[in-house]
Structure P
């Protein structure tokens, strides 16, 4: 799935610059539209791979329990899983086959507890939207962002591309 093909669904908000490029993606904790995103499990090749890589009682449930929600070309991939008890993903790893080239490093923030407001910006400093994160919510940011912790004891998980340089001033550009 390419960035231009992202589906419009409930509980997912896309933040875009004026030229249409994706700047951020907010995924509410209530996300449930798995079938709108790959894998679509239509081809026999996909079904054969699922039978090899997973232990699932009903292969057709794959459409209702897994969603690759980020564009294929992104350096950070977000997959949402909501599997049935007893479902198993067999031991595996992911090899790197094509390095991502881009101007910025992508970052994901996940709210574990409390409340935070994430403001999304282009690298030119244009504010394109805000997302209020509550426990279980996440946001993908591909350019600029501001984080405001709203409640006491708010705990966030940050995931971003590495490596991290020795000095933060070498990689963090304030808008």
Structure Q
């Protein structure tokens, strides 16, 4: 496993509201947790306008593996289908580390945050930890803040990721393991 990316330990030194850290224990080994997270993303990532760019429209969310790859959502029917790049992969180290630049649909071209996902072997499975940081670089009145600042904003982001990681845990628990992963 590589050294932590620059700034990873700086979440506590960052301005209030800059970062949210959320963890969940999933009852599968790291290799399987990685596969569910990166290959079955559309099966566990919640639907709806709170979680998807396409809002109420059913989209497909997935990763292009490897550094430079994307987390993207495609929605709509051809020829009017649209694809939005949510993130660009900065580190892709299966089954332990995924890091990406994160952009909301309402971000300006120069705006982004950073998401680091770690997969750590533990008794009973894998501890999946998401650290989403860099929010202090966005203006105080940015639409992504929903009128919140400081600890209240970090709490909102933490709850959002907590909801998603609950869905990941449920997906890991529900998928049969005999003979391989369900697809």
Point to revise | Comparison of P, Q - label where distance in nm of label points 7 Å out along Cα→Cβ at positions 19 and 51 is highest | key: P
Practice item. Assign the value 25, 22, 15, calculated as semi-axes √(5λ) of the Cα gyration tensor in Å, to the correct structure from P, Q. Key: Q
Practice item. Compare mean count of other Cβ atoms within 10 Å over residues 35-42 across structures P, Q and report the one with the greatest value. Key: Q
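Among the shown structures P, Q, from which was the value 29 of relative contact order in percent (Cα under 8 Å, 6 or more apart) calculated? Walk me through the intermediate numbers first.
Working: P: 22; Q: 29.
Only structure Q yields this read-out.
Determine which structure produced the value -7000 for helix-only ellipticity at 222 nm (-39500 (n - 2.57) for each DSSP H run of 4 or more, over all residues; to 500), calculated from the coordinates; the candidates are P, Q.
Derived from the structure labelled Q.
With distance in nm of label points 7 Å out along Cα→Cβ at positions 43 and 75 coming out at 2.3, pick the structure among P, Q it was computed from.
Q
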Review point. Which structure, out of P, Q, was distance in nm of label points 7 Å out along Cα→Cβ at positions 67 and 131 derived from, given a value of 1.9?
Key: Q
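We did not get these values from a lab; they are worked out from the coordinates using the rules stated. All values reported here derive from a predicted model rather than from experimental measurement. Cβ atoms are built from the backbone, for glycine too; each structure is taken alone.
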